[in-house]
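Right after this note come the structures.
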Structure P
């Protein structure tokens, strides 16, 4: 009886905190800087900022490379904890290390596995077009984990899945803005055009949520892994370190600019707070509480 009462209490706490949010979508854009959003035509991002909370001064971790930052975002801790410092990292590299009380060879716990282990009934999905993103995840946690050939197909496949399955937690990774930065240069007209494409992809997902009848109950979080300078990234400049962090939906303050520090590894704890699950003790990030009504 006590166990049942405890479960009911936890469920009620989760519902009370999320303020009728029954779905969460994370839109992650590799290499998309705040400067990119500010200088591009981004009506969908602008609407999320208007109707939600944001900061354009959230911070990536060092080094400002993709693997270290996507890992930190979903693992609730910086590289010095989870051990992923380079894009050369592969799962085999963790076999000699023991993380967070796990056996050797197990991945540092991600937000996907943490939510799956405590909310087994939820539909959890991830669509990405950087093939190596999947190696960073707790693969067992997903109802669907899919890699696509490009950003357009990623959005289309995710939109189709939304309309068919109405996932509780959906994570999307888009890689094309980073390609524009490397090939043509950050801050170039071509880079800003890539950001505009990112905004249109957000529109595809938003329209799918509306068609599925779940938009009004969905929290959307838009962020990135790093910015860039010239045709590269990895260093400590503000152009490389600062990232956007935009969150909008039921229970989120509208028109609110976040003034507290936000690190990319605060994203995972914020998500577990929304779902009402307990983060692992080894996570060092904290939820961004100021955004909640």
Structure Q
């Protein structure tokens, strides 16, 4: 039996999309997985197919006490945790002015605080093992954001910086961190996992409204294959030195290159202004 077949995964948001594809890929690879979802019955078919490899628990990642409980149950299932995937999340589309405050708070609670709760619950286990790998699902909106994704993209960008810090804090303990930045993939994100703003303000039709129209137009025709994404994530999880950022799909790769170029050009343009702010010692 290989060392990889002994590994135990913990995956949030497993009912559909990337989460479901990843659970199926892990099972196919012979490894074990604890899958969580708000509606665990959506995974009943996989439980029947792989009863020796899969455990399923109900979990809403915004419920802190339940996160702590379920992570402990996951560790108890097979005595360890090796890969923790923060996949649970959903989109929020609309101009910042159009959202209600409860919409903003719910989205941040799920997309930012949820992964933080999961990581905090798993960190003592990883530290005791002196090993572990966090894989946090980010978004193309965190590479550079779109009109209409201020809160969703902001949450994902914040998760990236949290992850960067956790990586630095925990590297001496043998803990790894990878961010997955996918482009458009054929999941149900646009159809089922994209909440609309509570109100529509007409002047925003040309900005956030236009982006919503684009998303609806490409739904079902996205270039990315979730099964191939899941296979790529499993492959990277087996690397001794996995990437911190794993960019998936040509769209996201091209977007990353454009953003890096744009930031470099802007830095060069305004470098003199920035350098002029450094303290200059008085002449002796």
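Laboratory data are not the source of any read-out in this text; all were calculated from the coordinates shown. All values reported here derive from a predicted model rather than from experimental measurement. Cβ atoms are built from the backbone, for glycine too; each structure is taken alone.
Figure out for me which of the structures P, Q the number 35 belongs to, where relative contact order in percent (Cα under 8 Å, 6 or more apart) was derived from the coordinates. Don't skip to the answer; put the middle values down first.
Numbers: P: 35; Q: 19.
Of the options listed, only P reproduces it.
To test your reading of the models, identify which of P, Q gives 2.9 for distance in nm of label points 7 Å out along Cα→Cβ at positions 30 and 70 when calculated. Don't skip to the answer; put the middle values down first.
Details: P: 0.5; Q: 2.9.
Only structure Q yields this read-out.
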One of P, Q was used to compute helix-only ellipticity at 222 nm (-39500 (n - 2.57) for each DSSP H run of 4 or more, over all residues; to 500), and the result was -14500. Which label is that? Q
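Supply the structure label, taken from P, Q, corresponding to log10 I(q)/I(0) by the Debye sum over Cα atoms at q = 0.13, 0.17, 0.20 Å⁻¹, for residues 110-213 alone with the calculated value -0.57, -0.84, -1.04. Don't skip to the end; give the middle numbers.
Values: P: -0.51, -0.81, -1.02; Q: -0.57, -0.84, -1.04.
Derived from the structure labelled Q.
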If percent of Cα pairs over 29 Å apart computes to 28, which of P, Q did it come from? P
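Can you tell which of P, Q yields 8.4 when mean projected area of the Cα convex hull in nm², for residues 54-173 alone is derived from it?
Values: P: 8.4; Q: 7.8.
This figure was derived from P.
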